[in-house]
Structure P
Amino acid sequence: QKSETREVEEFFAKGQKGSSAMPHKRNPIGSENMAGLARVIRGYMLTAYENVPLWHERDISHSSAERIIIPDATIALNYMLNRFGNIVKNLTVFPENMKRNMDR
């Protein structure tokens with residue numbers, strides 16, 4: 001969502017506030033939120049990869065980490081997918097701007 005190209009915009013509700021520094025700016029709050037949560041899930045992947053070699057050992061040290069990362073990651077991913085669905089459903093698309101930008 002670049003203001004210079006204005007090809008797509010997240011839905012902006014009446015009365016919704018823009019940027020605190022630039023009130024006229026419309027921040028893509030949902031997309032920014034999903035990008036942040038994606039970083040959290042990627043962080044869990046390091047723990048998951050480190051746990052793999054322990055699965056066939058007589059060691060359950062991996063289970064404490066997995067009891068945290070598996071539910072957290074799946075809940076976050078479910079939230080992100082629902083949020084993404086709402087973003088796409090309510091996305092404002094400007095096809096004329098897309099065409100003009102492609103012709104440049």
Structure Q
Amino acid sequence: MCAVVVYCPTSNMYLASGIAPIPALLRRGVPVALGTDGSASHNSQDVLETLKTAVLLAKVGSGDPTAMVPMDALRMVTTTGAKIMGRNDIGQLAPRLQSRHHARQFE
């Protein structure tokens with residue numbers, strides 16, 4: 001792996017730094033992980049909010065409503081994130097792998 005991207009969509013919006021061409025990068029095989037950045041450029045570290053924002057910005061930025069689906073963003077924050085960090089013991093729910101579970105009630 002020679003180059004990777006850690007995409008922080010909410011931070012990009014706060015800083016008005018533009019919309020990253022994430023769908024194009026994914027099509028080219030560039031590993032893209034999803035991040036939340038720091039509190040100075042993101043009022044929340046809510047990963048679910050960041051997942052939704054990433055998907056919606058990909059659609060707006062590309063002009064294509066099918067440019068990214070939620071599963072793409074989920075991979076960016078799980079398996080791809082782990083791979084980028086060189087961790088093969090996290091990133092998915094599987095036997096013998098570490099995990100941190102978060103339960104959330106949706107209404």
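No value in this document is a laboratory result; all are computed from the given coordinates. Worth saying up front: this structure is predicted, and the values here are computed from it rather than measured. Cβ atoms are built from the backbone, for glycine too; each structure is taken alone.
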Which of P, Q yields 1.00 [FRET efficiency 1/(1 + (r/R0)^6) of positions 21 and 77 (r between Cβ atoms, R0 = 35 Å, to 0.05), calculated]: Q
Out of P, Q, which one gives -11000 for helix-only ellipticity at 222 nm (-39500 (n - 2.57) for each DSSP H run of 4 or more, over all residues; to 500) as computed from the coordinates? Q
If relative contact order in percent (Cα under 8 Å, 6 or more apart) is computed to be 45, which of P, Q is the source? P
Of the structures P, Q, report the one carrying the highest value of FRET efficiency 1/(1 + (r/R0)^6) of positions 13 and 93 (r between Cβ atoms, R0 = 30 Å, to 0.05). P
Parent structure of the calculated result 22, 18, 14, given that semi-axes √(5λ) of the Cα gyration tensor in Å is the read-out and P, Q the choices: Q
